[in-house]
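Scrolling down, you'll hit the structures one after another.
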Structure P
Amino acid sequence: EVTDINPTHILPFDEKDNFWEMGETGPCGPCSEIHFDRTPHGCAPSLVNAGSPEVIEIWNLVFMQYNRRSDGRLDELPAKHVDTGMGFERVAAVIQGKPSNYDTDVFMPLIGAVAARCGLSYEGEAAIAMRVIADHIRTLSFAIADGVLPSNEGRGYVLRRLLRRAVRYGRKLGLREPFLGDLVPVLETTMGDVFPELLRNRTQVLRALKAEEEGFAATLDRGIALFEEVAGGVSRSAGTTFPGDQAFKLYDTYGFPIDLTRLMAAEKGLVTDEPGFEALMAAQRERGRAARKGAAAGHGGDLVADLVAAGIRSAFTGYDTLDGETTVLAILQDGVRVPELAEGDQGDVLLDATPFYGEAGGQVGDTGRLEADGTVFDVTDTQKPADGILMHCGRVASGRLTEGMAVRAHVDAARRAAILRHHTATHLLNAALREFVSPQVKQAGSMVSPDRLRFDYTWFEGIEPAVLAKIEARVNGWILENRPVHTSSMALKDVPGSGIVAVFDEKYGETVRVIDVDGVSKELCGGTHASQTGQIGLFRIASEGSVAAGVRRIEALCGLPAYEWTRSEHELVDALCHRFSATPAEISARIDALVEGNRRLEKELKQRAAAAALGQVDSLLAQARDIAGVRLVSGFAGEVPADALRELAEAVRAKLPGGVIALSATNEGKAVFIALVADELVKRGVNAGKLIGAVAKLAGGGGGGQPGRAQAGGKDGSKAADAIAKVDGFLATQLGG
């Protein structure tokens, strides 16, 4: 009645195939999918949603009309809409008449470049590897150009896993040197015109890929070494199964997908314990789901959703005032809505209007109090679990707080002033970084509190102290100039091309707030700020360092915290001057001389210790004994540094090349152990790492290494001698005795 589409082309499906959800909770609804039939006669409805490559989905219309609650129930959304999405690559394949997305001109230039690099044809197993690499280099390049970098958290971890998977497939093609960066120019030729960020941020993309690829090379080799060790142990014990827990460790620690472990195991005649692997994966996924549910339950996830659905919102007045008359709209306690809180009770309070800033954009939430006749509620934090929902977290200090009560809200003014000083300073710091380091520097996170600020940014190397000094001086210069800070609003659609800086992972509404530090920076920001830069006071950079691959962090202080930090620095320098009887200008040279003198003394002491240790060679050799046909030299060397113990072990091996040497010593109260095993004995199953690891456990420690050489430590040096005396039994066990 409403369409001229052939009714036989409209197929009904159940919730499993035609209901879209974003996660465990949240907006969702039924969907209407559009499929394209590529079978010879174009009439195969039975293949729809059957996983056939001949009948594929190219479009989806999601009718967003429900909100899924944490208990599984569905509530009608107050505002409903249609969310539509088309598969670009699939449509390209249909238009170009290609059997797969990878055979289109979207991917083939990249696949061709990979084939040329490795010298293999695009066929068989090599074709699969080339497709993976072509797909992943697109994702990596687009994301990095947008400001996301590989890391160990969130979306950055997704990128890291993708890059490592691409590198592993590159190894299958014989590509052992970094190669992903060489594919970026190819991607630029096909996508650069519609994704200009690729060209604009080329340096950042190439640096990130190179650093991550080089860093993973060592991880990959360590993973392969672990696999070889485990597989070798299985084979020596006549086993046939690669353990599931070790497959999971390869996946979780070294980024090996199960299919790679399966392939490597099969090459050695082993099968992989995939049920064991899947059990550990399921446990990990369950922990993730539990964490997400726990996060959703914070501040009563379902109750917050109910408030939003009911149109209950809290107006924020804190840009203009720190006090105001308001009304209690709702009270939450332990995730449940309650009518009141008694004296001593803790809970979360929603107000009709509030001057309290809810934690967002890196700025911490306000504190203060709510007051009414005989009632005081101490606000210890303010959170923003949803747009328009500002929860005042705290405790009733006196009286009773009830829903509907008229109260007066008071924000802690001194604390707010300290926060806004640090927040405006982050904008100045961002501008100075872009000036002195690179315009490509992008904010990757921040934290603004009353006593300090933390600013994360994308870059690939440390900033030289001289450059940091220039950055600090520039920020202080802008502060002394007392530049005005203007606030305005504009449509989000007008931001691109305006020169206004936006943070990649922030969610913005249709109308955005702009903070304009006159002549310095313009940024989208919903936080609270100084009205003049002079209000910031002194600015000091406390530290700069790396927090993840391609992400660095500056910590800084403003106002009184900066003054206190500077004063403590001065007191330290003053104390050093007194101690060394020197002026501040002379202190550095005096300390250098002291360090160099200590270094010479330490070197001399190590040389003497090594010489004394080497004097034990003959006495140790005299204790050599036979364990199941293997010559063993073991003993306690006394108080000897680890380096000297290694030299002693090597000296003993030089005179007993075909045996096993296991020695212990004490060093600064700790136990030190070392084991050396001849190559021919390694082939017989003797493993230095396992041998010395078992010994070290007896001294409260652990360690290991390669089958032929291993070192370990123990917390209890008093047990070093007794522990090494047990090595005979451990060696006999390894030899099957």
Structure Q
Amino acid sequence: MNAISATGDIVLALKAAARESAHRRLLVCTGDVVWCHAQVAEVISVLAGESIFLVGETSPEIASTGIVTTPAKKCGAWLGREHKNIIFDAHSGFDVDAFGAISGTLCAGGLMVLLTPDLDQWPQFTDPEHRRMLVYPQKFEDVSGRYLKRLTRIISSSDQLSLLTQNGTLRIQSAENKAGEGSDQSTVPIAFPCKSRSQEQAVQGIHKVLRGHRRRPLVLTADRGRGKSAALGIAAAQLLLEGVEQITITAPSKNTADVFFYHAAEVLGDLNSALMGRLEFVAPDELVQTLPATQLLLVDEAAAIPASLLEKMLSHYSRIVYATTIHGYEGTGRGFAIRFRKVLDKKTPQWHELRMEEPIRWQTGDPLESFVFNALLLNAAPAVMEQPESRRTEDCVFREILPDELLSDEQLLNELFGLLVLAHYQTRPFDLRHLLDGGNMEIYGLFDEQNHLLSVLLTAREGKIEADLVDDIWLGRRRVRGHLLPQSLSNHLGLPDAILLNGLRVIRIAVHPDCHRMGLGRTMLAQLQKYVAVKDVDYLGTLFGATDDLLTFWGDSSYVPVRLGLSRDAASGTHSVMMLKPLSLAAEKLVGQAHKKCLNQLQWLLMGELKGLAVEVVFAIFSMMWPMINTHESYSLSMDDQRELISFAEGLRQYENCIDVVKKAAFRILGNGEIGSAEVQLLVSRVIQNHPWSKVVEVCTLSGEKQARQRLRELVRSQIHSGKFLVLTGQE
């Protein structure tokens, strides 16, 4: 029998301590890749008979042992599964999202081994993950190591892990309470297959949504590892076994629902093939467009779905469950609660909330979970505000925040990342790394008199690409990493010289939740413009999922739309819109050209690829384009045009026989913006998007085609009589 190595002794001791406390243990091994893989071999040897899951690349010797391995980028496929031991090799790249996610699959009594380069050298390590942050013409060595510097600082000082280094340093984590101390000691058995009291209560709550009163949605919130998605799958399968005919689940992606389907299949057992067809996944954007019939709608990871889509689901479906992760990797439940609570209170005041507190795979107080929360800033929160209404924007200070300042000021980093988490539904742990290491990032903050961060603005420097690449990017033969706006202007809008200008793209604006509706977002944009005026910036720009509210916000700061994305985002259900604000003479010319091209393309795209664009978004865009429409030769009305229009409005001529001039008029009516929502719906759906009369009747809730045609005639007649939108050009 071989003697157990020193590493083996450490592993066995940590495993014993983990089993006794019903927690997990983290062992960090730091050294070169050969030494680290030698430690892996020792771990495999001493844990013979136990399953081991390795994330990252591995040597042929380790591969020959038969342990399960996966690249970090494929860790998402393993969520919802359970592992007894995990090895995460950061020599293959420290994928922060993957590390956080896979740690939640480790069971009580389990050991996670993190392999890293020497801690003193790790911040300078050429990490493969740097590729995700490179912006042309940067090279690997141009990406900073600030994130890894912070991480090594935490590892070096943390009492929530054990540390073994190649040079012989050993630090063992101190012992903890035994299993069961401080936990729920109830003797009432938990109903199989649930693994915790809160999971059992969640399953019961889902049953009640279907069996109880209508319009009483349930909101499930939980941290990672509480069995939220599993509870959805367990409850759905049980309901199918009880005779329910149809249950629909939606989530940001089909992969997100894998855990749900896995646990549903486990409960269905032999009846899986017969009943699984009654469980249907529908993407969020498709769901709100098609509104398929179902007895129960389950929404998993609701925090990663825009509130506008959640609200449409709530309006249509009377039995619905929203589930979301509080500190998660698909979005944050804290932001979800702030954004969506008011909607629930208004539309379904008898909604219920259930917080799943107990971990299902380990006891409360787990040191690995605490380390992950700290290292990944999953518990980041904005500053606590006292009397936020007393803040005055004129007393606030706007300034640039340098990444080195964030690295040295943990409180500021927490406040800043906490704001981002609350403000945006898809903030991920990787965003923290990009924040600290991204080579083209610029960060700005608005601080009150107490130096609390009230608002943060993230930007990216783009453009100034060498002239040699003008033709290749314009013709689509080349696309360089980063530089989203200038390359889109060049290739999509046919403005090749756009890549030569110097732009600053606003990525995110986040305002403290206690300071909403105080004009801080607009103040930030105004201050940014002043700040960069001396920094040789030609234009400011942004790209976001188009909603009427956001379009209005950016339009109020004099940004103009220049392009709409052709495809709809599956998670948000929106089309992207690009908006620009020129700061230099060269940019004024560029933005004017782009704005005009956008208008010219829209008249065709709105009848094709953008035919499903929300009516309120179309109206908002046309209103913003009114100065261009009002002076554009294509939308002016000659004397002949006006006579043609009058013959339609006052006579009995068919719409189809006057379609060209009615479309011109529709552009002017919508651009002028002085009509009601019902008229907007009619004009956009029939004239602008060319939907058939049957569809127009449906969306406008009219009695039939005859009424729809008459309403359109009356609308044009009223506009003619008002005289507000007609322009006599003098042309015959």
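Bear in mind these aren't lab numbers, they're just calculated from the coordinates by the rules spelled out. Computed from a predicted structure; not experimentally measured. Cβ atoms are built from the backbone, for glycine too; each structure is taken alone.
Worth a mention:
- In terms of FRET efficiency 1/(1 + (r/R0)^6) of positions 30 and 110 (r between Cβ atoms, R0 = 35 Å, to 0.05), the structure with the greatest value among P, Q is Q.
- Entry that produces 1.22 once Cα Rg over 2.2 N^0.38 Å is calculated, selected from P, Q: P
- When FRET efficiency 1/(1 + (r/R0)^6) of positions 222 and 462 (r between Cβ atoms, R0 = 35 Å, to 0.05) is computed for each of P, Q, the largest belongs to: P
- Distance in nm of label points 7 Å out along Cα→Cβ at positions 262 and 598 from the coordinates reads 5.6; which among P, Q: P
- Distance in nm of label points 7 Å out along Cα→Cβ at positions 518 and 718 - highest-scoring structure of P, Q: P
- Relative contact order in percent (Cα under 8 Å, 6 or more apart) from the coordinates reads 10; which among P, Q: Q
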